[in-house]
Structure P
Amino acid sequence: MSTRLIKKNRSKKKLDYDQHVVVVYRSNKMIVAQLIEPKTKKTLATANSYQEKGTKIERSTKVGLKMADIIKKKKITKVLFDRNGYLYHGRVKALAESIRENNVNI
């Protein structure tokens, strides 16, 4: 098992799925954020950087803005942030901070 999968499983154990969760997936080129409903654990919405232009950090920030707008439209005030075993650095950090800047509590 890879180190990232071990970290992913370790962080999943710590999360308490009482609230909506924003889950991050990061590839070499793209980043995807999903909003998951706590009871059924189904995906409510998705934001990705497939059509975005700019650097990876800029695209991550735009995805965070999209996700924050989706969260506000659904009238959700607080969400959990699941970094999915990735380090809280770079693109993951940019996505989380752009969600926070738009008045969504993480």
Structure Q
Amino acid sequence: EALERVGMSHRIKHYPSQLSGGQQQRVAVARALAGDPSILLADEPTGNLDSQNGEQVMDLLRELHRGGATICMVTHDPRYARYADRSIHLFDGRVVEENMEVPV
């Protein structure tokens, strides 16, 4: 089911060496989601993905968050940072800005 959610069920019998970097990234996301975690630490989960697959992964993370999970994600891409309810911007290891979106 987790591989289906990231569009990789058709590659279930393949070894990592037979997958592209983006496909490996999607499998890693599927592995992280498989255990239905209450806390998920995600370091650039969209890093090797094209925009369509990146949006798909972000939608899955949003769904997990709506289900009650806490997600701490690192990204350098503002397209994906907009998904966050709270963002902390760092520069040279220091917090330079913090934003919190208040749900209406």
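Rule-based calculations on the coordinates, nothing more; no lab input. The model shown is predicted, which means the values in this text are computed figures rather than measured ones. Cβ atoms are built from the backbone, for glycine too; each structure is taken alone.
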Quiz item: For relative contact order in percent (Cα under 8 Å, 6 or more apart), which of the structures P, Q scores highest?
Solution: P
Quiz item: One of P, Q was used to compute Rg and Dmax of the Cα atoms in Å, for residues 3-50 alone, and the answer was 11.9, 32. Which one was it?
Solution: P
Exercise. Figure out for me which of the structures P, Q the number -10500 belongs to, where helix-only ellipticity at 222 nm (-39500 (n - 2.57) for each DSSP H run of 4 or more, over all residues; to 500) was derived from the coordinates.
Key: Q
Practice problem: For structures P, Q, calculate distance in nm of label points 7 Å out along Cα→Cβ at positions 59 and 83 and state which one comes out highest. | Solution: P
Quiz item: Given that Rg and Dmax of the Cα atoms in Å, derived from a single structure, equals 14.6, 46, which label among P, Q identifies that structure?
Solution: Q
